[in-house]
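So, here's a batch of structures to check.
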Structure P
Amino acid sequence: MAVTIEQISEHDAVGLARIARKAYRDHYTHLWHDGGAWYVRTRFNARKLRKEIADENALFYFACLDGERVGFLKLNIHKSYPGLEGKECLELERIYLTRAGQGKGVGKALVKFTLDYARKIGKEAVFLKAMDTSDAVGFYEKMGFRTFDTDHLSFPMMKEELREMVVMANLLMVNG
């Protein structure tokens, strides 16, 4: 199975909205009192995503498996976080995969791509937020990330007991 990563342009906003909604519904509806309808409607519509893609600080990529789009990645090129002061950081804001892309090395390829890109542009750290109840924490730990903080989501439709996040960072080796 071949994993490829394709940069997304504003012209791809409708396709991004489609894959974002699919991936989100495949994995995150249990977090919400309304099954995620509010979040999907407000975060993954083509108009909103087009604006996010146009942000010069953001980069979006489709994750493809054997030519089929199975997810996406969003990076924020210049982003800082308390606890990482004084470091040049990149934020890995989103990796969302559909069920079809899960367990086939796609997530690993996206994280490796992110770390390689961060090194290439001279970043010292990559950070991300992950649900503290998810399998994602163990996955990111295997990819060299360590938990250094927590966060709490405040979305009104989200179930209170599922709002906790961990903040993780990979402190990049200068030559590694």
Structure Q
Amino acid sequence: MLPRRITFTFKLSKKNLLPINNDIEFLKKEYGEVLLNNEATVFCINDGLRKFLLIESASLNYLSKSFRNIYNLYLQVSKSHVEPMMNILVSYYGETGWKVVIIFRKKHRPDAYFKEGEPNILVSPASIDLAGIIIIPFEKDFQKINKEVITQIFNEVSIGKESFEYLKTKLKELKRR
């Protein structure tokens, strides 16, 4: 059940600003698995960098229903008593409808954020970062960033493989009901 109070932060951007939106069809084809397919289609995607679900629907009602089911399942998986950690990106494409990307988190910041001295990297991945635009405020940290560091940070803050597989299994069970 959704808690009484959920904090949402809304950020608007121009169409196709976020790399994840530009790549979504490729990600669905290459890494996607359809978990539910009715008036709303739910894809499970693990591209090795992020583990997320994609909901697509022309109907806001079915989209909302699917999101509530996913939210409640993740609440159980994350064992959170307040609200589960997730980043949500919503796009509207007119007649073809809505796309909602739900990126699951296990922690807010990577260990590198808290380290002292040279190993410190001031990065705190949020929706924009996880969507492909990584914000690095200091040049010293920008010089340290490469594919391996980004992969490590994203894997560290993202839900684990075991929890993601459990969530997928539970969503597949919804399909059978």
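Hey, Cα extents along the principal axes in Å derived from one of P, Q reads 53, 35, 32; which structure?
Label of the originating structure: Q.
Assuming 1.1 is distance in nm of label points 7 Å out along Cα→Cβ at positions 36 and 84 as calculated from a single structure, say which of P, Q it is.
Q
With distance in nm of label points 7 Å out along Cα→Cβ at positions 100 and 164 coming out at 2.0, pick the structure among P, Q it was computed from.
Going through each structure in turn, the value belongs to Q.
Given 3.5 as the derived value for distance in nm of label points 7 Å out along Cα→Cβ at positions 20 and 116, which of the supplied structures P, Q does it correspond to?
This value belongs to structure Q.
If helix-only ellipticity at 222 nm (-39500 (n - 2.57) for each DSSP H run of 4 or more, over all residues; to 500) computes to -12000, which of P, Q did it come from?
Traced to structure Q.
Identify which of structures P, Q gives the largest calculated value of distance in nm of label points 7 Å out along Cα→Cβ at positions 68 and 124.
Result for distance in nm of label points 7 Å out along Cα→Cβ at positions 68 and 124 over P, Q: largest is P.
When distance in nm of label points 7 Å out along Cα→Cβ at positions 60 and 140 is computed for each of P, Q, which one produces 4.8?
The correct label is Q.
Ranked by distance in nm of label points 7 Å out along Cα→Cβ at positions 76 and 148, which of P, Q sits at the highest value?
Largest calculated value belongs to Q.
We did not get these values from a lab; they are worked out from the coordinates using the rules stated. For clarity, every value in this text was computed on a predicted model and none was experimentally measured. Cβ atoms are built from the backbone, for glycine too; each structure is taken alone.
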